[in-house]
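Below, each structure is written out as structure tokens.
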Structure P
Amino acid sequence: MVSIPIEEMTIEEKLQTMEALWADLCRHEKTLPVYQWQKDVLDERTRLIEEGNARFIDWEQAKTEIADETS
């Protein structure tokens, strides 16, 4: 197990570490488990798109809505 001194890291170091972890996970995506609930969510989104009932918003609006819902 790897021990990382998270409490001692700067925000920039934490973000760089997260980016490195994501990059590594992406290299091994075929071995990551996909759970049934995740498949169900994707199937539902596909259904909504195919029926023309999906709602799309741009990323800036999405960030604003997320911030509003979590603050």
Structure Q
Amino acid sequence: MAQTQGGLAALVDVNARDTYALSLVQHTPDALLEGILLENQQVIRTPIVRNGKAATLGYEPDIWKGWEQA
């Protein structure tokens, strides 16, 4: 999922309410980011919506409308 969206940093919601966790995630080296994100899931952008190989992070109804129905 992260690879299709541009890396682990793309998963981070920069408007997350938990500013302490957000700061921790933003200042973590890339090599350790996966573990820190798993421990602080409240800063991951949601919803994560998948459609086959396509995926979106966050609320994207305009993109979802263009997806084929299964």
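Supply the structure label, taken from P, Q, corresponding to Cα extents along the principal axes in Å with the calculated value 49, 34, 18. Don't skip to the answer; put the middle values down first.
Working: P: 49, 34, 18; Q: 39, 24, 16.
Clearly, the read-out refers to P.
Of structures P, Q, which gives -10000 when helix-only ellipticity at 222 nm (-39500 (n - 2.57) for each DSSP H run of 4 or more, over all residues; to 500) is computed from the coordinates?
Details: P: -20500; Q: -10000.
So the calculation was done on Q.
Computing mean count of other Cβ atoms within 10 Å over residues 29-36 for each of P, Q, which one ends up highest? Kindly include the intermediate steps, with their values, before the conclusion.
Working: P: 7.1; Q: 11.2.
That would be structure Q.
Where a number appears in this text, it was derived from the coordinates with a stated rule and is not lab data. Computed from a predicted structure; not experimentally measured. Cβ atoms are built from the backbone, for glycine too; each structure is taken alone.
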